[in-house]
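Next up, some structures in structure tokens.
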Structure 1
Amino acid sequence: MRLYHFNGSTTCRPVEMFAAEAGITLDLVPVDLMTGEHVGPGYTAKNPTQQVPTLEDGDFLLTENAAILRYLATLADSPAYPKDPKARARVDEQLDWFNTGFSREFCYGAMYPRILPYLAFPDPAVQAAVEARCTEKGSRFMRILNDSMLKDPGPFLGGAEPNLADYMGVAYATLGEMARFDYSPYPRVQRWIAAMKARPGWKAGHAGWEGWRDHVLSQVAA
């Protein structure tokens, strides 16, 4: 199987980490977002949305990271995507939660414009108003994650072991590290992130992003 990816991409990281821990070998095919390779005809033919990741299994293509996670977990018969209908529905609910409101408000609304200025509105006043709104809403989603979704003793959404939503969610939540987001009001989130970083597949999924994060933070410090 091939995974078309961009090294360090927030949407690719969950797939790469999960595959490493599930023992699934993926042939990683780089897609250079910086040069616009993703909008070229070759990649667009595989993924009309022109985004990463894309999974290619023979003539079968998947272009959404949540669907890719579910597919790989099913192939591997992984307990991270349980077979019990209610337990599986809970994982699906958590995946959808991260991929909708959390991603919209925390990632794209509040964090990305700080990390990638070209994503900001050209009018500074408009951007400031949008960022203030999204920061407030993003913090609300972080409180929900901390207070309602992560339970004691945890440390994962799945309890003692991570489920698919843990792999997705931690990639989205750690995006705040690149913008110096203050995690201190969210102790369960801090514990959860630390537990995921201690997993054996963390480096396989996140090493490229960690390098990018450190570079961004060093530029800000400079």
Structure 2
Amino acid sequence: MNDKQRSGSEPLALFGGTFDPVHYGHLRCADEAREMLRLETLYLLPAGTPVHRRKPGASARQRLDMLRLALNEFPQLDIDEREIRRQGPSFMVDTLQELRTEFPQRPLLLLVGQDAVNLLHTWSRWQQLLELTHLVIVTRPGASAKYRDDVRTQIESRTATDLQQLSASEAGSVYHLAVTAIDVSATSIKRIIGTGRSPGPMLPAAVLDYIGDNGLYVRSNER
């Protein structure tokens, strides 16, 4: 946690992901969400050892390096490195408990895509999440909610329609945020690189150069 994070008073917003590699789908979605939530800064939270995904193709250090390069184009996005520096599996509830201890009275916003929320019941101690943070469900055109019944009950009973509700309390609300769809994914980028082609405009040039310089994803097993 850096000094800027510690000294702020606005809601602390986190956008988690593996970022393997980071691309414009992540970056533009995060920056658009930041603007819509009226935040000065939004923090990308790279996972160290993801629990629900296969092992990343790039190391933790390489994924962090690529994020740092990418954010040169997005100065109002920043990085929270706590998960990527943590030993062992990354559980979001542990991260939120750590943040809540550091900031007992500051609103926390966890931004999660609709597809991930559909699997919320598989997250470790998912029932505790809304005791620690507000949940901002990031939706794109065509995305549909497919919740387990107990998850649906939690979401429907806590849904907020006014953005101000996210600043009025530290945690406990669910807010739906519709963002522009961008047709790019880390899986498609790795497939393209694995066939010897360039993904070009899908990600920042500095990130593409880093991938080439480090020989990343050239033998991707993505299918």
Structure 3
Amino acid sequence: MAVRRAERRQAVSDHKRALILEAAREVFATEGLEGASLRAIASRAGYTPGALYFHFDSKEAIYAEVLHGSLAALGLTVDEAVAKAQGAEARLRAAAMAFFRFYAGNPRDLDLGFYLFRGGMRPKGLGRERDMSLNDSLEAALRPIAEAAEAMGSPRTEADLLMVDTFAHATGLLLLLHTGRIRMFGASAAERMEAYVDERINLLRQETR
């Protein structure tokens, strides 16, 4: 009986936590980290600000949890795409394009991710341990690109640089896509990303012959 009560309490707590995170995601999408407040998040979730402290000690902690969930979804998307690919070249293409398409189709996640992409909105970030954990999650989502390049014969250092270059190219195109600036050039962000990946694969073929 006591076990069942504990399970029910945990289920209720988990449900409340999920509601808070969903409300926070909406508030952060419109206000960003700096503009958001615990009061606004609590109001959106239907709770008092004090109730939030039972689950999170600060809005930075909430933001980190929301971003962690987003990065977990990104990592899963990339892993699933890579698992379906046959051969190193196909895995590299799948990893790079899955990363791009995830953010192309989820602009709110891109907004969350730009906290990491630009090194944090504040010098202090979300706290050293949180920042390190989130950076590790982002790197893990990108790592299949480097692993595929290594499988094609690229040295580890060069494979890592390719991963960085692909990340930079993707985020630049995503920024143009979601701000609408890509239309200035009459170009397709997805097509430019595909062309870039194909170009890098072709270069790798030549370098590793």
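The numbers here are math on the coordinates, done by the rules we state, and not lab data. Treat the numbers as computed from the prediction; the structure is a model and nothing was measured. Cβ atoms are built from the backbone, for glycine too; each structure is taken alone.
For distance in nm of label points 7 Å out along Cα→Cβ at positions 19 and 179, the calculated result is 1.3, so let me know which of 1, 2, 3 that is.
Going label by label, the one that fits is 2.
Where does the value 12.8 come from, among 1, 2, 3, when mean projected area of the Cα convex hull in nm² is the thing being computed?
1
Between structures 1, 2, 3, where is relative contact order in percent (Cα under 8 Å, 6 or more apart) highest?
The maximum falls on structure 1.
Can you tell which of 1, 2, 3 yields 3.2 when distance in nm of label points 7 Å out along Cα→Cβ at positions 59 and 107 is derived from it?
Answer by label: 1.
Computing distance in nm of label points 7 Å out along Cα→Cβ at positions 43 and 91 gives 2.9 for which of 1, 2, 3?
The correct label is 1.
Name the one structure among 1, 2, 3 that helix-only ellipticity at 222 nm (-39500 (n - 2.57) for each DSSP H run of 4 or more, over all residues; to 500) of -27500 was derived from.
3
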